[in-house]
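Each in C-alpha cells, the structures are laid out below.
Rule-based calculations on the coordinates, nothing more; no lab input. Since the model is a prediction, treat every value here as computed from it, not as a measurement. Cβ atoms are built from the backbone, for glycine too; each structure is taken alone.
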Structure P
Amino acid sequence: MDWKEKLSAEQYRVMREQGTEPAFSGRYADCKTPGIYVCAACGNPLFSSSAKFDSGTGWPSYYEAINDNAVGETVDHSHGMTRTEVHCAKCQSHLGHVFNDGPAPTGLRYCINSVCLELIEE
C-alpha cells in the first residue's frame, strides 16, 4: 500500500509518522452524531459514538473500543514520557493514546486524532 497516495498529507503525518493534530482542531472533537468511527486508512471499525464522551482535551475521546480486536497498543517513550499508543489493529496506523483517567465503566480515555477517523452515521 502506498500510504502517501491513499492519505492526505495531514493524515499521513499523524497516522504513519505518529504525529498529533492540534487540540480542538479536529472535526470530531465536538461531534454528537450517532454512528461508528472507522479507521480513515482502511475502514476498520474502531469506536462507537455510544462510547464517546467530552474529555475537555480537544480530541475525540472514547471509554472503550468497539471490540477487543479493533485497536492495538504499543508503549510510547517519545517526548520524554511514557504513554500507551493506540493503533488500528488492521493496518497499524497510529490513532492516538489511551490513558487511565476516563469515566466508568472502563476508566479508560482513548484520546484519538480526528484525522484518523471517518464517521459512518447511523
Structure Q
Amino acid sequence: MNEDILYLNRPVSKYPKMNIQDRASIFSPFAALTGYEDAIKETGKLLDKKVELDENEIEIINYKLQNIKNKEISIKYFVKDNFKEGGYYKNITCFVKKIDNINKIIILKNNKKIKFDDIIEID
C-alpha cells in the first residue's frame, strides 16, 4: 500500500518558490502583546519616596540659593515618576543661569529647571 506512493513524483505547487529570507521571517518571533515588556519593567521599578526637609535644612538651602548665580554647583534633587507614586534622586553639576524666586525654580545653563521644593542638597 505505501509502496504505491513511494515512487510517485513530488507534487509541484502553483505558487512561486519563496526565497530563504522571506521563509525565515515566517518563523521569527513576534510580540503578540505590544507594550507588555515595558509594563513589566515599569511594575518592577523600585522608586524612592520624596524626603521632606526640616526647617533647618530648608534654611540652609535657601541661604545657599542666594549666592549661587553664575557659579558651578552640584545639586541633588528629586525627580517624580510619571507613572507611579514616588521617584528617584538625581545629581547634576552645572552652572546656574538664573534663580527665579517668583516661580521658585533654578534654571541651569543647560536650561534644566529644578523646583526649590525638589532640592535636598547643594554644594
Structure R
Amino acid sequence: MSTQKVILCVDDEVDILELFRDEFLELDYKVLEASNGVDAFEIFQNNKIDCVVSDIRMPGGDGVSLVKNIKGEGSEIPIYLVTGFSDYTTEDLTNLGVNAVIFKPFDLEEVVEMVKAEVEKE
C-alpha cells in the first residue's frame, strides 16, 4: 500500500498555485501551498514533503533561499524551480541541488510529468 505523495507548491501568483494544485490533486497527491520561501520552509519543517515546486522570485523569501534552507537540513527531496527571469544560471541552481529549472511560459503537463516521475520512483 503506497502512501499519498505530498507536493509543496510555492508561488506568489495565486493563478500558478491553482494550476499546480488542480493538476496534482488529479493525481491524488496532497498539495500544500505557500506564497513565499519563508512560509514554505516552515511548512517543510512541519510536514513530510515528497517534492517542492517553487517560483524563484517572490517577496518574503525567494526560491533560492528556500532551496538552501531545505538542503541545509540534509534533505534530498526533489526541488523544481520555476522562473520567468533569474539572476542565476541553470548550472548555479543545479549545483545547489535543484532537479530542474522550469522557464515561464512552461508546459504544465510536462512539469507535472517530471514531478510524477520523480516522486513515484520509490
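Computing helix-only ellipticity at 222 nm (-39500 (n - 2.57) for each DSSP H run of 4 or more, over all residues; to 500) across structures P, Q, R gives -2000 for structure P.
Looking at structures P, Q, R, which one was mean count of other Cβ atoms within 10 Å over residues 16-23 calculated from, given that it came out as 14.0? Spell out each step's value before the answer.
Numbers: P: 14.0; Q: 8.0; R: 16.9.
Only structure P yields this read-out.
Which of P, Q, R yields 12, 19, 15, 13, 12, 10, 9, 6, 4, 1 for P(r) over Cα pairs in 10 Å bins from 0, in percent, for residues 8-79 alone, as computed? Among P, Q, R, the structure yielding 12, 19, 15, 13, 12, 10, 9, 6, 4, 1 for P(r) over Cα pairs in 10 Å bins from 0, in percent, for residues 8-79 alone is Q.
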